[in-house]
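Engineer: Next up, some structures in structure tokens.
Please treat every number below as a calculation from the coordinates, not as lab data. Note that the coordinates shown come from a computational prediction; the quantities given were computed from them, not determined experimentally. Cβ atoms are built from the backbone, for glycine too; each structure is taken alone.
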Structure I
Amino acid sequence: MTEEFRTAKDTMGEMQIPIDALWGASTQRAVENFPVSGIPVPLDVVHAHAMLKWAAAAANQETGVIDAEVAEAIKRAADEVINGDLDEHFPVDTFQTGSGTSTNMNVNEVVANRAKQLLGEDLTSARVHPNDHVNASQSSNDTFPTSVHVAVARVAQGHLVPSLEHLATALRAKEAEWQDVVKSGRTHLMDATPVTLGQEFSGYARQIELGIARVHKALESIYELALGGTAVGTGINCPPGFVDRVVELMAERTELPFREAENHFAAQGAMDALVEMSGALKTIAASMFKIANDIRWLSSGPRTGLGELQLPEIQPGSSIMPGKVNPVIPESVRQVCAQVMGNDVAVGIGGMSGDLELNVMIPMMVRNVIESENLLANVARVFVDKCITGTTETGQGTAYVERSLMQVTALVPEIGYERSAEFAKQAHKTGQTLREVAVEEGVSEETLDRVLDYKRMTEGGVM
């Protein structure tokens, strides 16, 4: 933007705007009123909102609300916004009016002004009006929640779910690779009966698969769109057939099953669908935190930790300790998960803030939900590509299982719990193996050969 200015007007008077900016007076007021975070509304929302304006122009043209030439210009301008060609013209801060009215007007003004240019008109022309034409048959109160849902759904289906599937696939591959690697299980971080390394990773894979299912379930609510409620949910100034046509066009363009909300008062007065989606993202964050933390534990060492896994060495770990390599990718994962959980708290508070007919924390809520979607999607791919795929098992897990005393559990059906406990305590005290103590105490080698089959212990049942 240059330091030259032009004058634009709205119902409150004149505003000075950078001469090469496509926004108008309403947007400029928002820029000056909300110098809060320096973080604009996510472009995913802006692009979704422009898509709504594109569909609305088409519907308004078909019903005769807008003449064809103006409608076509609006659609062309909206397409440029959707394609990201005008991204620099959306400066409004996230922490603005809670209904998203400032962003709605930002999009209305940019689309109107660009449409004027496409028609060969000056920006002072009234040929295309941001309210009368671009916003026709609509209100900020139904369009912004609609675009928020469209944006969240598109990020989920286009970015988050594929990334989580990539992670689940990688974890399943490790399950198969390590299905016969027997190691000591651990509960309370203490020795427990044997498991396979593959079984551990099967649990991780299932956590992510269930997370994907939770996202799909939450999307069922996200697919409901508030469009048609206009100001307070009653649909005032919305002509018959407008909503059906706009939703149809949006569903066709995005290839997502959007539908009109069953109840517009719920759709505008509450943002429960965003709270539900954020809850699904928080659950995925909890899963990924656990997985990353387990991998940190299993790869700890290399000489004084568990050392059962060897992670790829991707960067030096210390500025003072030469040769040190740290589990930096799992650490990155855990930080993302913490951020997502913090975002969920804010989204929950936002969801509580539906005052009568309108929720007034929507911009903050959608910023957090989309940030959480993108953070989880990005870090899931990093986790796979820079850590999980190149991780190897060291053989240390199998060595540990030989030293563990908890295989004594398999002896319980043979000699009882109390006698088995005595064997374990004696072995621990004397440094003997469990087998050595059991033989001294009269248990036959044949019985020990049968019950102390470590791989068989991982398969369940009585030995």
Structure II
Amino acid sequence: MSVGTIRVREVKTHDRHIEILYGAGDYSFATKIFYHDVSFSQLKKLYSAQTVETVVAHIALFEGMKLCSLFPKTFDISAIAPYLLPQSLDLFYKIYSGVFAQHCYENRVNDYFGPEVVPNRDRLQVRQPDKIVGENDIILTGCGGGKDSAVMLKLMESASLPFASMQYSHTVYGKADFQHQLIDGVVKTVSPNATHQVSIYDDFADYPLFELYFPENSGIIAPETPVSIFESLPLMMQYGYRYFGLAHEKSANKGNLFSEFLGKEVNHQWGKGYEAETLLNTFIRDYLLSNFNYFSLLAPIYDIRIFKLLSKYPELLPKIHSCNIRKPWCKKCPKCAYVWLGTMAFCDRDRVDAVFQKNLFDDADLLPTFRQMMGLESQTPFECIGEIEETRLMLKRCREKGLQGKAIAVFEKEVLSQDIDWNALEQQYDRVYSQEHAIPQEIFKAIESLL
């Protein structure tokens, strides 16, 4: 179930990509991050080799966190230690604690708090932050092709905010060209100032390592959002972007359950939430790039409102894709079930049917998933979906639209029979919140009335 030591063996910064070699016990892995329109040789001239390698080292550090899925005793970072700070390790442990709570819960481990990182902090650098050159007001926006990022792009265009898109593919989601092709379909529904692509190849995620050697382990966990923030920095430095916007909704702050075994909340989406956002913003501003700003443009609203916004853009329905199993839709996972539910609740039924061509309410395999999402089991699915009350509100709306199926029958029998203040739930989930987000005030004012 565990290995003794994981390590960063070597980091190579080529002109167009970063190659990171890792070790985990007797096993070797590589992560390669290709930037389609970044030149690292130019970056070193624009900034300095030290600054660029410091950013790359933090990418290597947080990409390496996925190897903590093996419960290592030690993480040897000697290869990148000259470019890290003592505070880098503080951030590493905070991110680990939030993101990997799910992993510890699934593996019934409550006495492991991350590996010992060596060498110790006495060998790490002390530095003042640099500054992104150019002070570009264009917002670099991460677009994964899902309904959230699609709505975010439409909002920015409606608000006349200048924006550029950053789309990235990852081995775990399939072939890079296919992923970029799908995301292109979403990006082409708007007119960004620029488009950028990042392609990540990761054989740790792609190998059958756990199946063959660690079958008792629940699988791989990775700090996907936190590491993507660091991976955006070369683009921001190259083009002078000082704003990085993502599309994480308010429900990312709510956990799936509270574990008595761990003594803490377990939240699959913790890395997308406001706490992680604040930690990352503070660290990068204080130690890497002082004029960096990261925020979620959808943090003031819940999914109920996002699906309502999506319904205003029917051209997006055949373009979006959110499935993490088989893109665009496997129609068998919690993510597919949830997005289908939300689109059925708020969008034109015929348009949704044209995409999914199936009534997921009648899929017996998905009935346990719908029960979890309704709050009828011990926890909600470990996926990027909304809260129990949002699912219930959307099921109620689907029922009122005349939709039927096994899941609707369960909802009628086990949820509608409860004493629920539906009006209070509507007021809670269908409004714009002015706090608990990091959106710069001038940008928030531009989009607030559109949310």
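Engineer: Output the label of whichever structure in I, II has the greatest value of Cα Rg over 2.2 N^0.38 Å.
Structural biologist: The maximum falls on structure I.
Engineer: If helix-only ellipticity at 222 nm (-39500 (n - 2.57) for each DSSP H run of 4 or more, over all residues; to 500) computes to -18000, which of I, II did it come from?
Structural biologist: I
Engineer: Still on this structure: Using distance in nm of label points 7 Å out along Cα→Cβ at positions 203 and 259 for the comparison, can you identify which of I, II gives the largest number?
Structural biologist: I
Engineer: Further question: Which structure, out of I, II, was FRET efficiency 1/(1 + (r/R0)^6) of positions 35 and 235 (r between Cβ atoms, R0 = 35 Å, to 0.05) derived from, given a value of 1.00?
Structural biologist: Computed on structure II.
Engineer: One of I, II was used to compute mean count of other Cβ atoms within 10 Å over residues 211-218, and the result was 12.4. Which label is that?
Structural biologist: For mean count of other Cβ atoms within 10 Å over residues 211-218, the value 12.4 is produced by structure II.
Engineer: For Kirkwood radius over Cα pairs in Å, for residues 115-274 alone, find whichever of I, II sits highest and give me its label.
Structural biologist: Across I, II, Kirkwood radius over Cα pairs in Å, for residues 115-274 alone peaks for I.
Engineer: Oh, and also: Work out which structure the value 5.8 belongs to, where distance in nm of label points 7 Å out along Cα→Cβ at positions 147 and 323 was derived from one of I, II.
Structural biologist: I
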